[in-house]
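Visitor: Listed after this line are the structures, all set down as C-alpha cells.
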Structure I
C-alpha cells in the first residue's frame, strides 16, 4: 500500500453504531478523509503507511481489544490523537485507557454533538487532553480514581488472567516469587479487590487486558 493521508481512522465492528458514527462524522468533518475498519488486524496495513490525525478505537473489538489494542495502535501511530470509544461508563476503564495513551475517552451513549465536538477538536488540533465524555456529558478526568499499574504489574495481571500461579508467573518473568507476590498485592490495592478471581473479572470487564489473552 502506498503512502496516503487520512484525517480519521475509525476502528469499530458494530455495524449499526459505526453507520451512525460515520454519518455523524461526515457532516461534522465535511471534506475530511475518513477510513473505517472492523478490527486492528485489518487496519494495520493502512496504519503502517498513513499518518492519521485521529484514531477512534472501540475497546471491544474481535481479536485484540481493550488497552492491549490501544497500546498496539499507539505503537503504530505515535503521533495520532487516540480517542477510545466504549459502551461502558466505567471510571476505572477510563483511567486505564488514559494511562495507556488515549487522549480522550468517549462513551457510545454520549450525545452526538459531544462526540462530534471532541473529534472535530482533535482533527483541528484544538483538543486539550485528557478528555472524558460520559453518557451524561463532559466529565472532569481529575475526578477519576486512577489505576496506576506499572508495566511489570500489567504483565503480572495479564498472566493472572491466564490462570497462572505466582510460581509460574515468576518463572515466565524471571523474578522471584516474593516479588511476584508483592506485585499481586499492589494490583489488588489498585483495583480495590481482595482475591485473584475478583482482579481477573474486573481487569477483563474494564478492558485492561484481553478477555482471552494469548
Structure II
C-alpha cells in the first residue's frame, strides 16, 4: 500500500509539473502573438489540471484576444466555479456576458463586484446599460450620476446619464450635459456618437 501511494503521489506531482510547463509555454506563445499555439498549449495544461484557476484565466485571455468571446466567457465562468470572487473573472463575465446577451450571468457577476466595490466604474456601467435595456430609466440615470460622483470626467457615466435624461423627456439637459463633456474631455468618439444619436432621435439631423 505504501508503494502504491508513493507512486500515486509521484504521478500527481509529475502531472502538475507538466501542466504548469504547458501553461508557461502558452503564456510565452501568447506574449509572442502566436494565439493558435497558445490555445493548443493551454488546452493541454487544462487537460492535465483543469482545477487550476490560473489556467482558466489564461485560457480566457487567450480566447478573448482570439475574439472567441464564447470561449472566453466559458473559461472565465469556469474560473468563477473555482473562485467565485476572482476579480478578473468577475469583470470578464460581467462585461462579456452583457455583450453576448447572457444577462443572468452578467448581472450576477456585476452584483458580486458591486457588493465588494460599490464604486467600481466598469461594473456600474454594465449595471446602468442593463437598467436602460429593462426600461428602468430612473435607475440608469441614478447609476450615471453615481459614476460621475466617482469620476466627474468619466465619459461613460456622462453618456449613460445623458441617454437616460433624454429618454426621460429631459432633452435640453441631456444635450447640455454632452456639450459640457465636449468642453471638459474633448470630442471623444463616445461623446460625439451620443450627441449625434440624441440629435437624430430629436429629429435635428
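Visitor: Thinking of I, II, which structure, once mean count of other Cβ atoms within 10 Å over residues 82-89 is computed, gives back 15.4?
Guide: Matching structure: II.
Visitor: Also, I was wondering about something else. Where is volume of the Cα convex hull per residue in Å³ largest, in which of I, II?
Guide: Working: I: 120; II: 144.
For this comparison of volume of the Cα convex hull per residue in Å³, the top structure is II.
Visitor: Consider the structures I, II: one of them gives -27000 for helix-only ellipticity at 222 nm (-39500 (n - 2.57) for each DSSP H run of 4 or more, over all residues; to 500) as calculated from the coordinates. Say which. Don't skip to the answer; put the middle values down first.
Guide: Working: I: -14000; II: -27000.
Structure of origin is II.
Visitor: Here's a follow-up. Comparing I, II, where is mean count of other Cβ atoms within 10 Å over residues 58-65 highest?
Guide: II
Visitor: Also, quick follow-up: Consider the structures I, II: one of them gives 18 for relative contact order in percent (Cα under 8 Å, 6 or more apart) as calculated from the coordinates. Say which.
Guide: On the way: I: 18; II: 9.
Label of the source structure: I.
Visitor: Please state which of the structures I, II yields 15.5 when mean count of other Cβ atoms within 10 Å over residues 26-33 is computed from it.
Guide: Traced to structure II.
Visitor: While we're here: With distance in nm of label points 7 Å out along Cα→Cβ at positions 42 and 74 derived from the coordinates and found to be 2.6, which of I, II does the value describe?
Guide: That value comes from structure I.
Any read-out appearing in this document is the output of simple, stated calculations on the displayed coordinates, not a laboratory observation. None of these values were measured; they are calculated from a predicted model. Cβ atoms are built from the backbone, for glycine too; each structure is taken alone.
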